[in-house]
Structure 1
Amino acid sequence: MPDAWLRVAIDTWFLGLECSNVVALRMIKLAVGGPRARAESHRMVEEKLAALVALQWQLLTGGLGLTGLEIARGSLRHYRKTVQGNRRRLARYRR
């Protein structure tokens, strides 16, 4: 079990790195300005709210599991999927 929690800690650290990358990519896009930057800022807020609501629903319905470890792993998977999608999308960004 301690090894499993260590894995969760490492996965959390990697998620933080990926989030930093997405923030940097978004800042570049926002610095350019214009309608795409405005759309990205709206998307950013809507996405965060949608991810939060979806995760809360999974927690309420038991979709993430019942133990703390299952919930932690499921939460990380949930957010990592969104963050990785954003990283891929923003890395393709063309002005």
Structure 2
Amino acid sequence: MFAFAGLWRSWTGDRKAKAANTSFFAFLTTESNDTVRPIHAKAMPVLLTTSEECDIWLTGSVEDALALQRPLPNDTLHIVAKGQKSDRMPGTE
């Protein structure tokens, strides 16, 4: 199990000449590790893999939370499928 390190903020104001309540969110990224680099060379999401890391991200100091912005060790992620991208659901051919 893992969680994405991300930021979320609610905003109220004028957007495109209309009053709006909007939620903005973003995932924190870091440089790609050796597993992700062949798929996306520039960046990978920051993944929190323990409950301790999640606690630090949610309630820790800024310095401790920012220390989590690092690629995972190469042996943590594994490629489980390769091939052509397809948006079709299995069994719907």
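Please treat every number below as a calculation from the coordinates, not as lab data. This is a predicted model, so every value here is computed, not measured. Cβ atoms are built from the backbone, for glycine too; each structure is taken alone.
A few comments on the model shown:
- Comparison of 1, 2 - label where mean projected area of the Cα convex hull in nm² is highest: 2
- Entry that produces 0.65 once FRET efficiency 1/(1 + (r/R0)^6) of positions 67 and 83 (r between Cβ atoms, R0 = 41 Å, to 0.05) is calculated, selected from 1, 2: 2
- Comparing mean count of other Cβ atoms within 10 Å over residues 43-50 across structures 1, 2, the highest value is found for 2.
- For 25 (relative contact order in percent (Cα under 8 Å, 6 or more apart), calculated) the corresponding structure among 1, 2: 2
- Source structure (of 1, 2) for helix-only ellipticity at 222 nm (-39500 (n - 2.57) for each DSSP H run of 4 or more, over all residues; to 500), computed value -31500: 1
- Once distance in nm of label points 7 Å out along Cα→Cβ at positions 3 and 35 is evaluated on every structure in 1, 2, the highest one turns out to be 1.
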